[in-house]
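Undergrad: Heads up, there are several structures right after this.
Derivation of every value follows stated rules applied to the coordinates shown; laboratory data play no part. No experiment lies behind these values; they were computed from the predicted model shown. Cβ atoms are built from the backbone, for glycine too; each structure is taken alone.
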Structure I
Amino acid sequence: MAALTHAPGVIVRGVALGEGAAVAALWQELWEAHEVWGGYPGSRDRRVYAQLARRLDDDAFVRAGHPVLGRHVHLVADLAGVVCGQVEGWFEQHGVDPSTPFTCDVRSLVVSEHARKLGAGRALLDALAGCARSLSAGATCVLAAEVLERNPAHGFYAKVGYTQVAWSARIGAEQGALASADGGRPLRARVAVPRDALAIARLEMMLAARRRTCGDARFDRPRMLDATAVAAIAAQLASDAPASLREPAVLVVCDEAGMVRGSASFTVHTLEPPFLPLRRALFGRFALDTGSSTAAMLLPLVALACKLALSRGATLVELSDLSPPGTELHDAALATGAYAWSRVVIKAA
């Protein structure tokens, strides 16, 4: 099991059999820190982490010291033979355009306090970038990490060359369900149906342009409308599942004439251990008509998303994929009563 990279005194490598308990302890340290920063709570049950340790050892046995298994990368930092940090990566491509870079999502980066001044965090990210380059086989690839707003690691990511490209906010579902359009033309939000496919496809072009303006290269560039894309959207919206239970559900906002002026994607899932099994609601991919009031469109969309969240057991809703603070979309999100939640930072691998 060869080291992938190293800082002075620190070796980065795959997880070895028997180190599951050490890695599980790092995860517990990370989740407890996340909770302090306002994140979702983790379990305090020792049995949960004992089970996690066994799962990690089973995974290490299958990997036989190799950090890459399928699309998943798992690395640890070793200081004098003792695990002092770890990081995961999930490798994928968002979109269908061959020119769209591959993305390696950085997950659960944590370094023990005594090793944070030794370059272990940077070494873990450098090694993860090397694995991502290998998986992409020479194609363009970016690393992307979501960092909670209150996480002091923002300075670290900036120092090692990551740039901010997307923001998110979070709102209590009960509070958000009371949001409504105030003033101007009345706007109404509803769950999308197949006849909305063409309007949604047009709005997707605006979303792609906004992402590129923000420097977010993880997704497809704006592209011309084509019948295949419209048909694919219509097929998704024609699912046999009840509209409010589709995964993901597409919500649209319409003007008084019934014209679709904006769309967004909504989904709910249950957090897995070591998190407590809470329901997490995600509301994003905001594709809004640039000729209409962003705030007026967002209010009814958020209200509907929050009502759907409550009906499915989620008490909080994350508004993701927002533009930078000071822009119309970000300010409109906060105007609903949401508060800043996290940022996504990226770097070329």
Structure II
Amino acid sequence: MGSLSEASRILEYNAMPPVLVLGVPGVPGFNAFLGLTTYSPGSVLGIAPPHVPELRVPESPLSCSLVPADPEDIHELAAVCETHNIKTVVDASGWCALRSCEMDPVLGRRLNVAIGLNAMRVARDRGARLIRLSTDLVFDGNPRPTADGSMALGGYREDDSVKPVTIYGKLMAEAEAAILDGYPETAVLRVALPMGPSLNGHAGAIDWIESRFRKGKPATLYFDEVRSNLYAQDLTRVIAAFCANDARGIWHVGGPLPLSLYRIAQVINRLGNYPPELLMGCPRAAAGPVPPRAGDVSMDTSKLRSLLGDDAINPWPFHPDHVPADDGWHGRRDQSFPPDAIARYLYGYGTAVPRVVF
């Protein structure tokens, strides 16, 4: 099996076999496509669905790496793979709009299950490597009994039973099972909340929260919804490692510093120098019935670390001084951060990450 160092060597020498990325409009797929393309130009293609106009910009430097195709059409998907001799499919497809999925489960099934099954069948028929991205929201995050009679909260392992509370989580869990049943060689990566830029500038967690603050609007986040958030660039490195290995089955991919959504918003509020009063907090029970909210879905990543090393994923935020100490931390302004602080520290580890505009 490959390690992160092996993956880096493959990328360094531009030896990655042809890779196709699905789900480029989403945060994980967008960042995986950009990262893999940057490391291994000419070896990585992305699917540009017809309904995403942001991907149809001819003057973009990455436009030559995007293939216009409908992933819901298995014949189009198979033709792309055949034409470009695809050896690895990274399936980051999915529609994670929780409320929208609750309101339109038929569309949710098309985007969260059907596309994944198309990718599975095409990869299986070609004998290609398949890496499917799933989610930590296949769990409910509520306290659960353990074998010794105690109650556990968070720290989910790969063999824990799934119990999603949203339509999105249920569909992603269904897709996991169907894809592994149809193609057991697949690697399913359950990804926590990826922290990085989004294609449209408002889909990702950071982008959405900051867009509220930038407009002077309040943002309400939950004290008790906890995620093992991670830098999108670390997720890309893990995906690259799985492109280079033959690991199969389910793997948990998350950072070592679980934070509540409220804590995440505190970081964005303070590093962006936004008014502290714009950040509101409440328990998830106060969120209303639609969509239902998960609790502590933090994940145990010891299986991944045993494969790729303890340094496989950095904590988010990377700098200890940027970690909230309490609920009022973001209001204590002992320093002003530079204008690029969010890109520098929350999209990267201390190096500004430029936004790529298609």
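Undergrad: Thinking of I, II, which structure, once distance in nm of label points 7 Å out along Cα→Cβ at positions 66 and 82 is computed, gives back 3.2?
TA: Structure of origin is I.
Undergrad: Can you tell which of I, II yields 31, 24, 20 when semi-axes √(5λ) of the Cα gyration tensor in Å is derived from it?
TA: Derived from II, not from the others.
Undergrad: Thinking only about percent of Cα pairs over 18 Å apart, for residues 18-73 alone, which of I, II has the largest value?
TA: Going through I, II one by one, percent of Cα pairs over 18 Å apart, for residues 18-73 alone peaks for structure I.
Undergrad: Right, here's the next one. Going by distance in nm of label points 7 Å out along Cα→Cβ at positions 266 and 338, which of structures I, II comes out largest?
TA: If we compare distance in nm of label points 7 Å out along Cα→Cβ at positions 266 and 338 over I, II, the biggest value is for II.
Undergrad: Suppose mean count of other Cβ atoms within 10 Å over residues 210-217 works out to 14.0; of I, II, which structure was it derived from?
TA: Label of the source structure: II.
Undergrad: From which structure (I, II) was Kirkwood radius over Cα pairs in Å, for residues 42-153 alone calculated, if the value obtained is 16.3?
TA: It must be structure II, since only it matches.
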